[in-house]
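Readers should treat all values here as calculations from the given coordinates under stated rules, not as data from a laboratory. Everything numeric here is computed off the predicted structure, so don't read it as measured data. Cβ atoms are built from the backbone, for glycine too; each structure is taken alone.
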Structure P
Amino acid sequence: MDLVVEPTGEIFGTYSSTTGASGRYLVYGYCSPDNPTNEQGQPVALSITWRPFDSQTENDSWHWVSTYCGQLLPITNTDEPGSDNDDRSSVLSVINSLVATTRYNGAALGDYIDKLAFHKQDDVAQFQPDDIEEMFHSHSRVENPINGTWKDTVNDLQLTLSVVNEQNGLIYAELTQNNQTLTLKGFTDTLSLPYPKRQSITLSGIRKDSDSTPVSLSGYLDQQNEQLILTYWSAYGTPEAEAYLQTNACSTLFDRIQK
């Protein structure tokens with residue numbers, strides 16, 4: 001991943017791989033404003049669309065999305081005693097929740113959970129951040145079945161969604177929770193879907209609580225039953241020994257209240 005972080009904690013970037021699916025994919029997310037320390041990591045939540053922006057050879061994995069949720073942890077280089085822990089000696093440890101809404105290469109429908117560790121390589125991103133950021137500044141709403149306002153009565157959540165770019169599936173959202181409204185951005189599947197339709201979605205933002213908690217929603221719209229079935233992810237900073245507490249997941253179910 002090549003990531004650029006704004007002073008607000010907003011993250012823009014791309015993902016590429018030489019194994020599995022090939023191509024370059026858009027990444028959006030948030031991190032807390034505080035850098036990691038030995039006592040506490042820096043929580044991070046990221047959204048990824050698996051529809052590449054540099055390829056025209058379509059396959060069914062283009063319908064999928066992911067949430068990465070975890071933290072940036074400093075690590076000690078034991079080969080160099082006394083060395084400082086800067087951002088070159090750090091690991092981004094995340095839970096990857098891959099939302100598979102179509103069958104591809106034998107994969108069943110559902111969420112695939114994996115733990116990933118990314119190590120810092122250099123200080124220069126391999127893309128032009130202005131070009132990537134430009135994609136996230138659209139404000140023209142595009143007609144889409146997922147647009148509208150949705151309500152989860154059990155968790156007292158309200159979510160308003162607007163697709164703003166059909167080509168890359170960019171979607172804007174507002175999440176109301178505990179009388180606080182968060183602005184989220186991310187991706188949804190805007191390609192044609194087989195029936196029954198599961199339209200994937202991933203969103204990321206930051207909760208303005210005392211800890212500035214990065215959050216992400218990922219899952220799918222069940223178009224047949226008009227329900228959003230999402231997992232609400234929260235990222236927390238912990239010491240390395242307590243990294244099992246870095247990610248919290250909560251199931252949510254939203255019904256449409258307004259188109």
Structure Q
Amino acid sequence: MRDRNFDDLAHRFKDRIYGGLKGDIRLAVLNRDLAPLLAAGGRPLTVVDAGGGQGQFALDLAGAGHRVWITDISEAMLALAEQAAIERGLASRVSLHQMPLQALANSPDIPAADLLLCHAVLEWLAEPAQAIQSLTESVVAGGYLSLTFYNRRALEFRLLQRGSLRQLARNRNTEYWGGHPGSLTPQNPLLSESVFDWIAQAGLTVVAHSGIRCFHDFMEPEIRARLPASAIVEEELRYSRIDPYRQMARYIHLLCRKS
């Protein structure tokens with residue numbers, strides 16, 4: 001297994017992952033979790049988005065006055081990020097670098113981060129535990145790592161819902177759970193308990209823990225379509241920090257501090 005490069009799926013990501021109600025829920029949870037940090041500093045932060053792809057959230061931070069570096073192995077994703085930065089008048093505050101996540105700590109072009117974003121990347125890597133250690137080295141003392149990852153428990157429950165017992169059994173008997181080639185289902189969905197262990201081993205402390213899409217993906221589409229999007233986002237925020245709903249979310253967000 002190798003780390004996934006999204007040159008072939010860049011435009012699908014723009015529509016399927018960041019657009020629509022799914023994207024609204026993601027942004028609402030991230031903005032809520034990061035609001036205390038962003039409000040407390042009183043100065044522009046050095047923000048690094050590792051595996052940042054098109055950099056939607058990072059560009060919002062640049063728009064708020066922070067200095068942003070976006071890195072990714074995908075040339076196509078970075079081209080979309082550059083186009084968006086230019087269209088939003090943010091090019092002077094955004095630097096783009098094509099490199100693997102694991103090269104951040106030793107790169108002379110990337111500064112140590114006050115806030116390092118790594119959103120929906122770990123589940124596409126062959127060695128996610130090592131990646132967390134590498135990311136930690138790229139954060140200043142007292143700085144923060146904002147981490148989101150695809151939750152394997154949510155995938156398991158979805159397969160159970162659909163009666164996909166053969167696929168579930170096949171996944172349990174392999175090291176990696178990956179979706180089909182060209183699928184947006186990650187190749188290595190993660191267990192929260194494993195990620196918490198890796199974070200502790202890296203010397204990080206979790207200061208915020210939220211679920212992203214706790215119930216959205218389990219709703220019947222026709223019911224979801226009848227409800228106001230704002231109402232769904234509001235309830236997602238409400239339940240995003242309540243177990244067991246948080247444990248079943250499609251993605252988990254952890255904001256971690258480096259002591």
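Brief remarks on what is shown
- Mean count of other Cβ atoms within 10 Å over residues 48-55 from the coordinates reads 27.9; which among P, Q: Q
- Of the structures P, Q, the one that 0.7 was derived from, the read-out being distance in nm of label points 7 Å out along Cα→Cβ at positions 40 and 144: Q
- The greatest value of mean count of other Cβ atoms within 10 Å over residues 104-111 among structures P, Q is that of Q.
- Once distance in nm of label points 7 Å out along Cα→Cβ at positions 96 and 136 is evaluated on every structure in P, Q, the highest one turns out to be Q.
- Origin of the value -500, where helix-only ellipticity at 222 nm (-39500 (n - 2.57) for each DSSP H run of 4 or more, over all residues; to 500) was derived from one of P, Q: P
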